[in-house]
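Values in this text are rule-based calculations from the coordinates and carry no lab data. Since we're looking at a predicted model, the values are computed, not measured. Cβ atoms are built from the backbone, for glycine too; each structure is taken alone.
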Structure 1
Amino acid sequence: MSSAAAKRYDVAVIGAGMAGMAAALFAAERGLSCIQIGSGGGILFASGLLDVLAVHPVAEHRLWHSPFDALAVLAREQPGHPLARVDVASIRTAVETFVAALNSAGLAYAPLGDRNSHVITSIGTVKTSFGVPLRMVAGVQALQERLPCLLVDFRGLREFSARQIVETLAGDWPGLRHQRIDFPGFEAVPEVYAAHLARALESRETRERTMALIKPLLGDARVVGVPALLGLGRSSEVHAAVEAGLGLPVFEIPTMPTSVPGLRLLGALEAVVSARGIVRRQQNSVRALTFEGSTATLELQGLTRGECIEARAVVLATGRFSGRGLTADRQSVRESLLGLPVQQPAAREDWHQSHFLAPAGHAINRAGLRTDEAWRPLAATGKPAWGNLFAIGSILADQDWMREKCGSGLAIATAWAAIRQVSQQLHETEAL
């Protein structure tokens with residue numbers, strides 16, 4: 001395809017995970033035309049919780065009540081960390097903008113304050129997180145106040161056990177108890193799946209049959225917890241109906257991935273970016289990316305094989321190993337698309353510590369791309385590889401988002417900061 005036939009955009013975002021979605025959203029918010037290439041499959045593994053920063057330092061596993069206090073300390077102690085390179089006010093604004101967009105798409109989150117919340121997980125541990133879906137909020141209060149609480153699960157639902165949660169937490173929560181019931185219509189099915197049950201609960205008849213089974217079990221409970229399966233596209237309606245039917249606050253507990261909250265989050269983000277006019281190529285990947293002057297040319301493969309795109313700026317949001325942004329063999333780690341230099345331990349034997357669960361994590365967890373102050377990845381010379389290429393999210397070096405509990409914050413904050421740089425650079429170019 002000739003260059004004359006290529007479609008042109010201000011920004012091309014490569015990747016449709018949390019960072020890619022945030023970048024596309026923020027580009028549209030700044031009035032930039034945008035195309036996004038890639039699928040959002042990684043979001044299906046999300047819990048629906050939005051972590052900003054909960055643990056620092058990792059080796060001490062210090063939990064923070066306020067992610068913003070944690071960010072301030074991180075900036076002093078690890079100035080090279082990607083989150084340390086974005087000012088706290090911008091991080092707050094970025095997260096608020098992102099959550100407001102989700103709310104507009106029907107995925108409601110609790111009002112954001114200054115503190116992390118404690119959320120019960122499907123195995124009975126307690127997760128510290130910042131952004132909490134509204135349908136999980138009653139569980140935060142129940143845990144905090146140790147309210148009399150009934151947890152309900154469903155026979156045949158794998159990887160979720162209300163009994164295990166109770167046995168893990170009951171020592172410090174005497175009013176916590178559990179019951180298991182058959183899901184109406186699935187009594188003869190030996191194994192059930194959360195997404196199927198979520199869709200079934202969008203039927204009024206199924207909801208009423210389910211509530212009829214739960215009501216006799218309530219006893220002195222002041223709140224009820226269930227697996228996160230109260231509807232998919234109509235989850236607000238389902239949740240409200242179940243609360244009204246039981247006459248008590250009801251909260252969801254995040255399930256193991258792939259999860260219903262992940263499906264909801266992906267659906268909401270897809271609705272958000274589509275509503276803002278962002279062009280999407282979900283079943284495509286970038287076969288080739290070249291730069292000439294101020295223009296980048298992307299050749300796609302997939303459903304629109306051979307399609308060419310021109311963009312004034314490119315944002316690399318391809319993730320780490322699971323997203324195939326990084327590739328590893330027994331010798332080294334490589335950036336998959338352009339062969340950009342990856343900051344990594346000098347020798348293969350230095351990738352991991354001798355203990356798998358080493359408190360400080362492993363050096364390989366912090367491998368990734370180094371960038372300049374404008375979020376442009378560096379070449380081997382130490383200078384930006386290209387003036388209009390930017391990198392965001394988990395592909396960046398000097399962070400361990402899993403152990404730091406900062407995955408969403410990393411994605412959203414770096415997307416915000418990079419798109420701000422893109423916007424400034426494009427506007428400066430237009431002024432010349």
Structure 2
Amino acid sequence: MTEDISQLVRQAEAAANAGQWAAAEKLWSDVRRRDPRNPKAAFGLGVHAMQRRDFSAAAALIEEAQQASPHDPFILLTLSRAKRNAGDETGEATAIERALAIDPYFLPALLAKAQRLERIGNQTAAAMFFRNAVKVAGAEAMWPEVLRPQMYHARDAAARHAHNHQAELDAALAPMLSSLSRSQAERWREAASVMAGLTEPYHQHANQLHVPRLPAIPFYDRDMFPWAAELESRTEVIREELKAALADEQDFQPYIKLRPGQPVDQWRDLNQSARWSHYGLWRNGQPDEAHLAKCPETRRALEMIDMAEIAGLCPNAMFSALAPHTEIPPHTGETNARLVAHLPLVVPEKCTYRVGFEHRTWTEGQLLVFDDTIEHTARNDSDELRIILIFDVWNPLLAAEERDVVRALASATRAFNAAH
């Protein structure tokens with residue numbers, strides 16, 4: 001008898017999986033006649049009752065299956081749907097909560113709770129659970145196909161609520177921002193964005209040396225660099241040398257040149273591509289004498305500033321060319337002991353730059369200095385080439401004697417790696 005019932009169960013499951021609903025229901029009915037307490041038959045017949053829109057009968061049958069399998073969150077979630085369609089709002093909520101008590105990360109139950117909260121008008125709580133569902137689901141490529149429509153709604157609803165919340169916070173901030181400096185105002189705009197759940201805090205991530213307790217400042221005030229005005233005054237002569245360098249295009253090489261076998265990650269579209277190219281002046285601390293010989297005024301300008309010198313790492317300096325309609329994907333740099341400076345030379349409209357939360361536009365001849373261990377990205381949405389002079393400088397928040405410590409750590413690491 002047991003073997004016969006097991007065979008009927010397998011046949012019913014196969015019929016249901018094949019979409020043969022009438023055959024499946026008949027087989028489940030046969031199982032239930034032979035084994036009235038069979039939980040699979042009760043659940044299967046409950047699902048068929050839902051398809052016929054007999055929701056009260058469906059709820060009773062699925063509840064019977066749940067009592068036999070009390071630790072199955074999927075049965076509870078199905079019960080919640082039957083209860084909802086039967087008009088039992090309290091029963092729906094109870095079933096969802098019981099499913100989440102078994103597995104707080106059960107994605108369909110998180111979505112069901114968010115959808116219920118949204119339906120009853122509790123938009124704030126709904127947005128929180130939609131946001132949690134998106135976090136639990138991970139990257140979009142990993143979303144279960146059957147849940148994708150719900151996931152898109154979850155993502156959009158959470159973002160919409162966050163935007164609305166941020167708008168309210170921005171309105172509250174607006175009267176006070178005019179009395180703050182630009183960096184202070186950006187700090188509080190970011191605080192509002194984080195509070196609203198629109199963005200996460202941006203932290204420093206150094207690929208090599210992270211100096212603890214240095215603040216994560218996206219853009220540094222140019223007044224912190226005594227040489228800034230003098231360098232900016234030389235923009236035109238540097239630009240003329242750039243134009244001469246551009247005449248020999250073969251000297252501009254792809255900035256991303258990964259070897260075969262290296263993971264390309266976010267660099268897939270730019271690897272070995274001229275869409276982001278550079279004309280090197282210093283590379284990992286070593287001067288490119290051939291290029292520098294062609295750019296003597298640029299060399300003099302850079303040598304007068306406080307370029308960071310860490311053997312094997314920096315200074316780096318280059319003319320960086322970004323092709324039209326090209327984006328440099330988000331990435332982070334090597335160490336917060338140094339900062340990266342941009343002197344914009346050729347900047348068409350529709351070119352933007354982001355470091356952490358802050359968005360800036362380049363202005364030709366106006367210096368930008370930033371911490372590149374904070375996630376940053378650049379875009380050229382124009383129809384023309386964008387070119388800037390990029391170079392490394394010491395972080396001015398480091399004491400002079402700490403620069404020696406940075407060099408010592410870098411030197412010891414090189415020695416260790418060479419020995420091992």
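Per-structure values
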read-out: Comparison of 1, 2 - label where distance in nm of label points 7 Å out along Cα→Cβ at positions 116 and 188 is highest; value: 1
read-out: Among 1, 2, which structure scores highest (criterion: relative contact order in percent (Cα under 8 Å, 6 or more apart)); value: 1
read-out: For 15.6 (mean count of other Cβ atoms within 10 Å over residues 60-67, calculated) the corresponding structure among 1, 2; value: 1
read-out: With volume of the Cα convex hull per residue in Å³, for residues 84-243 alone derived as 230, matching label from 1, 2; value: 2
read-out: Structure (1, 2) behind the derived value -16000 of helix-only ellipticity at 222 nm (-39500 (n - 2.57) for each DSSP H run of 4 or more, over all residues; to 500); value: 2
read-out: Comparison of 1, 2 by mean count of other Cβ atoms within 10 Å over residues 68-75 - largest value held by; value: 1
read-out: Computed 0.45 for FRET efficiency 1/(1 + (r/R0)^6) of positions 100 and 164 (r between Cβ atoms, R0 = 35 Å, to 0.05) - originating structure among 1, 2; value: 1
read-out: For 22.9, 73 (Rg and Dmax of the Cα atoms in Å, calculated) the corresponding structure among 1, 2; value: 1
read-out: Of the structures 1, 2, the one that 21.2 was derived from, the read-out being mean count of other Cβ atoms within 10 Å over residues 52-59; value: 1
